[in-house]
1. With relative contact order in percent (Cα under 8 Å, 6 or more apart) computed per structure, which member of I, II shows the largest figure?
2. Upon calculation of mean count of other Cβ atoms within 10 Å over residues 53-60 from the atomic coordinates, which of the structures I, II produces 23.8?
3. Matching task: 1.22 is the computed value of Cα Rg over 2.2 N^0.38 Å. Pick the structure from I, II.
4. Looking at distance in nm of label points 7 Å out along Cα→Cβ at positions 37 and 189, point out which structure of I, II has the largest value.
5. Out of I, II, which structure matches -10500 when helix-only ellipticity at 222 nm (-39500 (n - 2.57) for each DSSP H run of 4 or more, over all residues; to 500) is calculated?
Structure I
Amino acid sequence: MQASLPLPPRHTTREDRSGHSQPNAKLTLSFEEDLRLRWAGVAYLGIILAGINSDMMFRPMALSASDTSAQALALRVSLILDSLMLMADVILALLLFSVFRAVNSGLAGAAMVFRLIQAVVIGASLMLQLVALQLPDMVAPLLAAQGDGYDLGLLFFAVNTGLMAHLLCHSGRAPKALPMLLMASAAVYLTGSLATLLAPGLAEAIQPAYAIPLLAELWFCLWLLFGHRSQSA
């Protein structure tokens with residue numbers, strides 16, 4: 001009888017024969033993937049800077065402006081910053097998917113989709129800011145409605161954040177506390193957005209909890225920029 005030859009292991013790489021990643025596989029980074037994560041960190045930093053300046057500086061300036069020209073300038077700068085933020089968000093979503101699909105392709109794809117939906121919702125809400133440029137007497141209610149659009153977008157971002165926490169947890173690359181903090185951030189985003197949309201009276205009480213997402217996103221950004229190394233490094 002002819003001796004049978006030993007068969008190779010079913011999974012010898014991060015991908016099976018169909019090209020799909022193994023569920024919850026550990027993340028091994030090539031130099032190119034490491035570079036993608038660093039560019040993702042640059043995009044994330046741009047999102048944070050543009051978003052904070054638009055929301056905390058220029059939109060308040062538009063509301064408090066004493067003349068229409070100053071108001072219009074503040075609104076236009078805010079629009080530019082938000083547009084740059086959304087472009088960076090799309091880039092970030094694609095870069096993160098390209099790397100973390102090796103951990104779990106289904107969850108990485110879902111995370112990308114939810115982040116892109118958030119960008120679409122927030123982008124649609126920017127139309128109200130364009131209307132405010134044409135109706136300076138309606139700036140306050142229009143920006144309030146735009147804020148509700150942001151909160152609607154954050155519902156989808158909450159799902160994205162939870163999925164990214166799971167992917168980071170199973171990647172074997174991130175500090176253990178980072179996925180936990182991101183998961184807590186997802187809960188804050190979800191609770192805060194639902195409160196704003198359904199029970200506005202509770203929204204102010206939840207505001208201090210947004211320190212958790214701020215810390216988590218800054219940490220995630222820094223990890224993307226500096227906190228990982230390729231296998232060849």
Structure II
Amino acid sequence: MNIAICDDEKIFINDIIQTLDKISFQDEIDLYIDTFKCGEDLISAVKSTEKIYDLIFLDILMPTLNGIDTAKEIRTFNKDVAIVFLTSTIEYALTGYDVHALNYLLKPAKGDKIRNIIKNMEKYNKEAFFTLTHNHQVYKINLSNVNYFEVTNRTVHINTVVEDNLENIRFYKKLEDLKMELKEFNFVRCHRSYLINLNNVKAVSRTEVEFLNEVTAPVSRIHYTEVKKLFSDYLMESVI
């Protein structure tokens with residue numbers, strides 16, 4: 001796993017490196033770490049094709065270019081790298097939601113919190129895919145690219161973050177069975193015909209959910225209370 005750490009304070013960089021080295025040794029996970037002192041250098045490195053980063057630990061409060069603006073710039077050309085914000089105060093914990101942050105760590109970051117993130121990344125990299133068959137072809141779908149599944153006349157349609165050929169795929173499956181299969185990846189029912197990915201949701205109202213790419217899906221009256229609670233729980237769990 002390729003990891004970048006960006007913080008203008010060397011003491012916090014060293015703390016995370018020591019923790020990652022311990023995790024790498026104890027859990028037998030290969031971790032390759034690069035460090036950066038400013039957002040500008042991180043952006044240049046992520047743009048480079050020399051190394052593809054899986055995970056970035058990014059300080060929010062930095063001079064010249066703060067972590068939020070750094071992440072926004074990275075998201076203009078890289079939608080996939082996981083970003084974990086480092087913050088010294090809880091008040092900044094949700095400010096980076098628009099850039100689809102994986103998580104937030106209060107400084108100094110605790111070792112068990114970092115270990116949980118690495119473990120979740122390992123699990124995500126191995127399991128966060130959905131396999132289906134369409135026209136006698138097998139497709140492996142990256143769930144991070146799915147906004148929602150919609151069923152119409154017993155046929156399931158996929159709405160994705162980035163438009164691709166998945167939009168044209170149709171397959172047969174009961175939505176409730178799909179919900180149980182994908183429950184651990186934060187997929188929930190918001191309507192009798194929709195199964196949404198909370199990881200890509202920006203806001204929930206009484207009538208609809210809005211995704212990070214501004215696509216919407218309807219929320220039924222019977223599902224609203226549960227969806228609102230699950231989304232709130234999801235946001236709180238993201239602040240550790």
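Each value in this text was obtained by applying a stated rule to the coordinates, not by laboratory testing. Keep in mind that this is a model prediction, so the values were computed, not measured. Cβ atoms are built from the backbone, for glycine too; each structure is taken alone.
1. Going through I, II one by one, relative contact order in percent (Cα under 8 Å, 6 or more apart) is largest in I.
2. Traced to structure II.
3. It was calculated from structure I.
4. II
5. Working: I: -25500; II: -10500.
It was calculated from structure II.
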